[in-house]
Structure 1
Amino acid sequence: MTLGIMQPYFMPYIGYWQLLAAVDVFVVYDNIQYTKKGWINRNRFLQNGSDSVFTIPVQKGSDYLDVVQRSVSGEFDAEKLLDRLEASYRKAPCFRSVFPFVASILRDEERNLFAYIDRSIRKTARFLNISTPIIVSSTVNCDHTLRGERRVIAICEALGATRYVNPIGGQELYSQSTFAAHGVDLKFIKPRPITYPQFGGAFVSNLSIIDVMMFNPQEMICAMLREYDFV
């Protein structure tokens, strides 16, 4: 069984979905520390030909709380964010089919930050025809006090994974020999360059999956999900 494990990110770039589609089981961390400067609750979209950041604001709390212990701010205005997205994408070829879907995600009344993002991941996976089972990390029977490589290996062993796939950026963090010593084949997924027309301007890469969906029909996105190599 091939396993992937990732933090919860809100509407992440296509590489996240490539990993989700490439594995047999996908684990999303809920018991991992929330980081203010990370991408858990923010991403980028196309605005006036360049990238712009959108954020799901979070209630104030201790810097040491896990994602599952954080809440979406009561001041979050989903309609205001939708107005920004509509202004940017109303002329995109797939706007009419995609915008209502994005609106349903942003208008979700769930206030727990992890649950809000987890639901968005599952809804988007279904929209992209990705059928990979998604497991929440805290439900895995292993030692959750472990960190880094040791924690990943423990989850692999608990779920009976024989292969673990990690984004290419983790090559300096994880050792193939260490994983092999535990009977796990470590692979890294390397997305191939993906481009598509964005209103005729210079292509802006690695934006939220929202951008990909606005400009590409589902069958095209399904093909993009296979544009990667294992190293």
Structure 2
Amino acid sequence: MRRLLSAMFLVLCAASLSGLDEIELGDRIEMANLSRSRPPVLRNRSILFTYEHPGYARYVGIAFEFEEYQQLHIFLKNQHDIFVLLYEPPEGSTSLTYRLVVDGLWMPDPKNPKVVRDHRGNLLSRVTYELPARPVLESPRILADGSVEFNVRHSPGGRVYLTGDFTNWEPFMIEMRETSPGLYTATRRFLPGDYAYCFIAGGARMTDPLNPFFHSDSQGFLASILTVR
């Protein structure tokens, strides 16, 4: 755990509010402008955690019971020296039990009034919530401006690529953007016609699981089909 904390501190030192780039604009503005910490609050499908140190803290992290406190999620610090973290809880969950880690010191969340004890008597914080239903995900999706949006879910924090006959099957030309944890998106414009495509995720080729139209090429590779009119 000591090595984990050291590695996470190095990550924090390299981070800034540019780490908010993948977060929706409204949440990003709120996180950047918070001048006081507050109890955790549900924002769409994510929990906004905040921490305000009375003096100075080098780093703040959070560890969850469901991960057996083995993974440390690092906060970012905004312009008002408020540590902020937007965390998407596991699908189907209704509560998170957690502890903060401030410069290596484990503690309950001072802004969360809900405190419980584990079997060893340690104080833990708990937040309960009701996640809204996920919006129906489409792929490919024709946008209002005529461009095409591709969406796919895969492991969070990875690299996913879009490839197809429109890139001569170059596998790494179009890297998809992780718009929320585990959701990858890419948008392109196409002339009218039929196109074959697939995703590269975890080094493996996969068809679009949201698109029922696909075919097999002469070498037996499966590819999804996009028709632009």
With mean count of other Cβ atoms within 10 Å over residues 74-81 derived from the coordinates and found to be 11.9, which of 1, 2 does the value describe? 1
Rg/Rh (Cα atoms, Kirkwood Rh) was computed and gave 1.06; which structure, 1, 2, did it come from? 2
One of 1, 2 was used to compute distance in nm of label points 7 Å out along Cα→Cβ at positions 34 and 66, and the answer was 2.0. Which one was it? 2
Taking mean count of other Cβ atoms within 10 Å over residues 26-33 as the quantity of interest, name the structure among 1, 2 where it is greatest. 1
Upon calculation of helix-only ellipticity at 222 nm (-39500 (n - 2.57) for each DSSP H run of 4 or more, over all residues; to 500) from the atomic coordinates, which of the structures 1, 2 produces -10000? 1
Structures 1, 2, by relative contact order in percent (Cα under 8 Å, 6 or more apart): label with the highest value: 1
When you work out FRET efficiency 1/(1 + (r/R0)^6) of positions 42 and 210 (r between Cβ atoms, R0 = 25 Å, to 0.05) for each of the structures 1, 2, which one comes out largest? 1
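FYI, it's all coordinate maths here, none of it is from the lab. Small disclaimer: the values here were computed from a predicted structure and weren't measured. Cβ atoms are built from the backbone, for glycine too; each structure is taken alone.
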